[in-house]
Structure P
Amino acid sequence: MAISPIVLCLSQSGYKTARKIANILGSKIHGREGRVEGVDATFENALDHIRVLFGAGTPIVGVCAAGILVRGVAPMLVDKLNEPAVISVPDDGSTVIPLLGGHRGANRLARQIANGLKSHASITTAGDIAMGVALDEPPIGYRLQNFKDAKPVMASLLNGSTVRVSGENIFDINSSPSAEITLVVSEAPMIGDEMTLVYHPQKYALGLGCARGCSIDEMWDLVSKCLLDSNIAAGSISSIGSLDLKGDEPAIIETATRLGVPFRLFEANELESLTPKLANPSEVVFAEVGCHGVSEAAALALSGGSLVVEKKKTVNATCAIAKSDNVIIEMNGRSRGKLSIIGIGPGQHSWRTPEASALVAEAEELVGYGLYIDILGPLAVGKDRSDFPLGGEEARCRYALEQAGKGKNVALICSGDAGIYAMGALVFELLDRNENEMGVSDAAKRIEVQCAPGVSALQGAAARAGAPLGHDFCTISLSDLLTPREDIIRRLHAAAEGDFVIAFYNPVSKTRRTLLAEAREILLKYRPDDTPVMLASSLGRPEEEVRYRRLDELEVDEVDMLTVVLIGSSNSRLANLGEGPRMFTPRGYARKIDGDLS
């Protein structure tokens, strides 16, 4: 889904303008905590919040001084082709200034805001100034075939070249018959160059069907032949559609990816309603999937138009193409559904990866333990959320999968890294179970699943300590709710004998108090009494606390479920350095320097 802009308001004097902009765009207002009232969400530090939003790919409209936005995003500027729009508006709304992303929607957004405010959009990109349009940002529903040539074309125009329009005049500009530069709008394949820009109107929809496990090459070859034979440009395809039962077919998914278009799904009854319009209805197909045609019906359902290429087929694939009278902007059907399993780190937003923030921003619904969703702060505002208690892990994952199976974009929020003692493994376990093993629905099994790594508590604790994981280490959960106690004891002995640095997760709970003490006694049989131990609680949160102990002085009562316990190896050290205690485990470089290592 497209990410909606966020309107930032830093002072109450700008609130009236911010509210007008939010109404124009249908957006939420994020305001500075303690300074702005009536907003949808608040933030403490403006620069930090700007960076979080920008890193998540969220367009930003800041009702504030332009310099604040510039200072916020400056350290993150890398690739102008992928960075979101950033727009500055003064408190009085007198002008709208697109600072970044002019050709990625910022100029268009600025004009929309300016029209709504009855003010002025201060567009600064050269092409817009020269011609009033951005040639590399065609109207929605049109695709520029040779994007790389847009820059030299616009440079030529700035140097005095004139323009000839061939086909539809999508920019509504003056056309000169003898011009040096040509803008072509064509449904047919064409190759542009540094003097010719080619735009394809996306009026066509591609319907695909296939046998289970159809190869990607077979499907791609069929689609390519259909487009070639019908003289339709790949850029004129707006979307791909199929029966919902085909939502997980790699051949169709990859075809949509190669064409760079959405993949939409329809239920059998939706496709069956179009049977009177089919050129090749099939009783065999109806008996198999509940509708008389897949590829033709899906193309018709997507386009709302008529067939221009009837069903073509190979041994395992079918393809049909339908055309709409106008460019296709609104997509019928539903998406495949997506579940993002997101590790948000221990707590502080600066430890959350930009990928994780971007997936949260894209999601329609957030699912997770309520505290973890709360940690997201303003990023969670305005989204559907489903909070689950501790102990409801399977219900949480099952719900997230089934919601995604309805076509929604769902984010499953986990602390630390989702694949380390978190929900990642359980999601894949549920997907792998069959119906008799209390698995999930077939629809849930057809969704897209993406995993986003996060900073684990283990890494966060190690960073606070210094470098305790400088040599071999392992993690052991001391919770016997899911792991038999005898297995935990066996692993403790093995880790102790192997002299690993050990990170204990889930060290204690209100009712489980003995395993940590047993672990201490086991470890004392293999390593010195003064082995350094780090206790890190509430990492990345305001109440964070870091303490150090000797192994023989480790007490169960000073540890809780929010504490990560790092036990050093026999080689780990605790040194008092300039900034206080630092725990580290030498790798063995001193031996290499002494010549002991080849």
Structure Q
Amino acid sequence: MFLEQINETGDIRKIAPKDYPALADEIRTFIVEKVSKNGGHLASNLGAVELTMALHLAFDPDKDKLIFDVGHQCYTHKILTGRKEGFDTLRKLGGMSGFPKQAESDADIFDTGHSSTSVSMGMGLARARDARGEDYAVVSVIGDGSMTGGMAFEALNNASRMKSNFIIVLNDNNMSIGHNIGGMNRAFQNLRTQPSYTRLKENIKQSLDKIPDFGSRMVSGISRVKNSLKQLIMPNMLFEDMDLTYLGPVDGHDIKKMVAAFEDARRMDKAVIVHVITQKGKGYSFAEEDPERFHGIGPFDIENGACLSSPCTTYTDHVSNKLIQLADRDRNVVTVTAAMAYGTGLLRFNDKYPYRCFDVGIAEQHAVGFAAGLAKGGLKPYVCIYSTFLQRAYDQIVHDVCLQKLPVKLLIDRAGLVGEDGETHQGMLDIGYLRTCPGLTIMSPRDGRELEEMLDFSLDFDRPLAIRYPRGAARESLPYDRTAISYGKAEILKRGTGIILFAAGNMVETALEAADKLKERFGQPTVVNARFIKPVDDVLLKELSADHTLIVVINEACRSGGLGEAVEDAVAGLQLPLNILNLEPEDAFVPQGKPEELRHMLHLDSDSIVKAISDRRSENRKTKSGSFWERFGKKA
């Protein structure tokens, strides 16, 4: 009933305060229904409903700047800014993003998807406001999990110098994606469980305010011993020790109290932290009981919380199983994750070997640097990180791992197209930046079995190594003879003449499909499973150049710095008589959508591959360079 009245920014102000709880309930029901159909981030959004309502009541999103860290708690914000109807297309190709998106609304200040960035961006925006003499509030909403990222503390350190208003809302639900760990979590626990300082401060001020003149003098006197009082009652006043004003903790489901706290914060000419306590998954029992599973979830049955997708064995499952086997064989095997034990499949490893599984929080830089130390100490660390998040640790890969020639193994989950999370999460860039790292070997498996074989190969490999593998169901074993993995060697799956389909990872299966379609027109092409992105098997390329004229590179990664460029370098260096058709996508951020839709859009499906080769043939005929195609074998 009340949600029907919310159709554009500011409509929440039409709702009477007594009806806010009912509106919050309606929003939660709406979010659960829409996410149950399309998938999305559920638990984090359910926990931030009242918080977002309070932000929209205390601030004006048409003027003030609300910046959501990561953005997986932005659904209520989208509802309150007139995007309610867009939820039917949530996370679909061409539909509404599951994250803040500037193209959707002026109320979305940044396109976000990674953690620990909002304080830096908010502070920069506040400084720009001051420099231009403008007047608006800047509010960065950051979760306690994101506070485990070093970038957040770099920004807080700098924010202490602010002489104008900048508001940081700490949304504290005691979780990131999984449960928070480490010293910062303990500090927040102290803040959550010791509201005595805040209560005492309020009670003293209220009592003294009732005494004319004398009361004001007493307030002035008490302010001189304020720091000692805080340290006596609340020994972990981390933020105020950094000269950041701290307000809270505030009940993150009490709209009235949050609005009052935000209004107090807005009156201060400095950086202010408002600490709100929320419950992740609030209002939906299954998400409350298992917020980690319901953090990001596909379509599910509302009545019982069960996923609607058919269970399958994923590449992540293969990693999970094989790492346990490697640890059984070698006690030096350890694993490292950056707050993604669930997503990267390390929960079972942690259950069996809790002292050999290290969750460092949302701190990818630290994860890789920490792994370098583990390797230097004689252990065999496997760092399990999503492709999109590994790019945050580039310097550590270069400086702490590759320069030191340490045998750190980077297991890059969600490499390639990940689908509905969109631009911020597609794993399309890792090859481009990893190929620049001297001494780093990069591998990519064609199926689940080969992934496990690569992990076996990695156990005693004494140099830096990265293995990239896609999200989702793993092809258990492509029906072709297998050859043992040998360093830098590719694998021929089909032998032909004329055309080489040089594919990596999950594109090998697509290349095989394309080969069957090409056979009738051009004769049997050769299909090569690259296996190694770096180094490329130049020995095989030289051998195949004797009876082939075209090499078609098929890989699910950006073209710049990708496998195609590696092949081009090898062909040029060896001066081979091979022409190259690189089908890796042009440099662009890939939008959201189902992976199969995106592959079609990027011309990475088998029909598009066949068309690209046929078009090259037609172009060649038009330029009267028929000799290039005369060596293709059977012609159309």
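The table for this structure:
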{"quantity": "Given 2.7 for distance in nm of label points 7 Å out along Cα→Cβ at positions 503 and 535, calculated: source structure among P, Q", "calculated": "Q"}
{"quantity": "Which entry (P, Q) yields the derived value 2.1 for distance in nm of label points 7 Å out along Cα→Cβ at positions 95 and 343", "calculated": "Q"}
{"quantity": "For -11000 (helix-only ellipticity at 222 nm (-39500 (n - 2.57) for each DSSP H run of 4 or more, over all residues; to 500), calculated) the corresponding structure among P, Q", "calculated": "Q"}
{"quantity": "Origin of the value 22.8, where mean count of other Cβ atoms within 10 Å over residues 63-70 was derived from one of P, Q", "calculated": "Q"}
{"quantity": "Parent structure of the calculated result 51, 34, 23, given that semi-axes √(5λ) of the Cα gyration tensor in Å is the read-out and P, Q the choices", "calculated": "P"}
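Laboratory data are not the source of any read-out in this text; all were calculated from the coordinates shown. All figures in this text were calculated on a predicted structure; none of them were measured in a lab. Cβ atoms are built from the backbone, for glycine too; each structure is taken alone.
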